[in-house]
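Following this line, the structures themselves.
No lab work stands behind these numbers, since they all come straight from the coordinates. Just so you know, these numbers come straight off a predicted model, no measurement behind them. Cβ atoms are built from the backbone, for glycine too; each structure is taken alone.
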Structure 1
Amino acid sequence: MTTTTGIASGPLKGIRIVEFAGIGPSPMAAMTLADMGSTVLRIDRPVPPGLGIERPLEYNLLLRNRQSIALDLKDPASKELVLELLETADALIEGFRPGTMERLGLGPEICLARNPRLVYGRMTGWGQDGPLARAAGHDLNYIALTGVLSWIGREKQPPTPPLNLVGDYAGGGLYLALGILAAILEARNSGQGQIVDAAIVDGTAALATSVFGMHEAGMLGPRGENILDSGAPYYDVYECADGCWVSVAPIEDKFYQDLLERLEIDATTLGRREAPDYRRRAAAALKARFKSQDRDYWCRLLEGTDACFAPVLSASEAPEHPHLKARRTFVTVDGITQPAAAPRFSRTGNGLPVPPAKPTKETGRAVLAEWLGAEKARSREELLKG
């Protein structure tokens, strides 16, 4: 078991970010920036809202690598404290409905008046404007509206929710992190901050730029009938004799031929790839062949070859795979296995994550001293909750 070593210096060392506690994509953006070395101060509520999806804090891994304090933002003195913290910050992250921060008295106009270089990062599903801006929604709704969900799923089956990875975390959190970094770089040249309006609908649509290009070219058929959506027998998953699954993805002819040869399937028996019944014939042949042996057999035969093969591993199996262990794709901190920080940096490095921690008055005092100086921190201690 590895142990905590502290937040890595990282390429973003020296960048300060104030994060207002939220769920989903905004914590993902904050974690990403913190993993790369920025100092992120999370402003928690005295009593977190009950969402029905709570877990023990140590397992809420999106909250790792943070400093945190708890404040009552309805208290004018606490709002003034936040503004003092923002005076030395490079960026702010908030993930509330449009208008919420303005009602709290912490909208962009007020914050930028206190710190003209501040990058004000806003994370929403629908965006800050438009007919749906103030409507409730979640990941599935956002990827549905963009057209992306319509492409995910098997032939003649309903669209399949891809967890909340496409919308919340890729189209939302990662685009917000990227936008904040871009705006910080610009502010260092211009001396002026700005608002980053990161909407999950915008980011999700941008992720699908290549697919939209194929659609516009008339190259996409119905869901489940295309190369990358299980419509091709050489880009799919197959069940093994032991009930486990494997994936194959040899799109290129030479890799596909390599797979067939290793599986001892005679390509001539499948007919021409252009033939209308080729997909059915090839899929049946691959299905039968993979079903004849267990997953370990196929791993020994195909892993590490040009057949474009990988076993479908469970969340418990993945960290133990030799390749992921060699790269330290997963790390264990205080007994909890989790993905390591990504990407890798050759010089500034990635340290082990610091576990999520509940804000206390004691830790809050240390945070305020770091951000405001010891004297000013002592005069603000009474505002800390927890």
Structure 2
Amino acid sequence: MFSKLLIRLFVKDNQKVKDKYVRQAYGFLGGIVGIICNILLFAAKLMAGLAINSIAVMADSFNNLNDAASSVVTLVGFKITNKPADREHPFGHGRIEYISAMVVSFMVILVGFEFIKSSIERVLNPEPVQFDMLTLLLLFVSILAKLWLSFFSKSIGKAIGSKAMEASAWDSISDVITTSVVAGSIIASRWIAFPIDGYIGVLVALFIIYSGIRLTKETLNPLLGEAPEHEFVEGIIDKVLAYESIIGVHDVIVHNYGPTRTVVSLHAEIPGCMDIMKAHDVIDDAEKEISQEMDIHLVIHMDPVNTNDKVVQETQMEVLNIIYEFSKELSIHDFRIVGDGEHKNLIFDMVVPYEVQEKDEIILVNDIKEAIKHKHPGYEAFITIDRNYAILR
């Protein structure tokens, strides 16, 4: 309820999440709330940790300070993300949000390593921890605050599709776990003589490092070029196939230049007998309308398909049946025949799964050529290897 109230108060037109300025307002709100919450928690925990001489509580407090710095990085990232495209960056600056999320994860890892050293030193040179009910109450309040902050960051991240805000949400959940463990160690210190505070400090630091590594992996994937979501690709294909005379789609490639900048290219198959100007109009309409509807930049290549020649269709099915004997995951497109009579050249692209290594591609192609030649001695196959850059039906 409080989260929705904040959004209504500080995000104008908050329903228009695809608008870049609304999206930036969401990011600013999430970052500012994160900074305020984490600085307050850092100050309170640091004073409590110093008061009861607990390295675990102090480690937890600096973890909150790190979270505040992470929120600053997130704010900067959202600011730069909306910077307009320029000559050096023609697709804009949207990927800076992924980089800011990665900086956050590196900062998390750094804090973890720093407190591993401090905690090990406390294990080697133990000092008594004073049990204090006020400190326990403070840690309990911190847990509730971090649970709310995680929910708040996750709701914003889901609403605007932000990896940085989702990373902040996961970081808050890790803080809930570490603070709970620290609280447990303080309670246990009343009855346990050995230096549990140092050991708990090591566990907290290791968990912080683990969280940082996981966040790094999640933010690195879009920078490396991860596969697009299946539902997103299927949605594009369905919309393209809804246009008159488009009978097939292949070679779908999705380029992500940030949460608000997606470039999609694909090949649309049309009947070869169709008037070229009419076909161009259909493709042009599809590009413009789908781009506007899905907030992407869609580029469609037109592939003519021979739909009237029964010989071509029958031959294509024969070749497909031969290929299926090798693997049901193989598929073909851009199939055409050159030549007449008994001797024909079959030219087509074959899509192979990523389990087939590049070094094995030539072997697979040669085996398929021999299989085609064995069943049809007059056929000569010319096969071009292709890969799926998106999950297709």
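Remarks
- Which entry (1, 2) yields the derived value 25.1 for Kirkwood radius over Cα pairs in Å: 2
- Structure (1, 2) behind the derived value -9500 of helix-only ellipticity at 222 nm (-39500 (n - 2.57) for each DSSP H run of 4 or more, over all residues; to 500): 1
- Origin of the derived value 21.4 (mean count of other Cβ atoms within 10 Å over residues 179-186; candidates 1, 2): 2
- Here the criterion is relative contact order in percent (Cα under 8 Å, 6 or more apart), and among 1, 2 the highest value is seen for 1.
- Calculated for structures 1, 2, FRET efficiency 1/(1 + (r/R0)^6) of positions 123 and 147 (r between Cβ atoms, R0 = 35 Å, to 0.05) is largest in 1.
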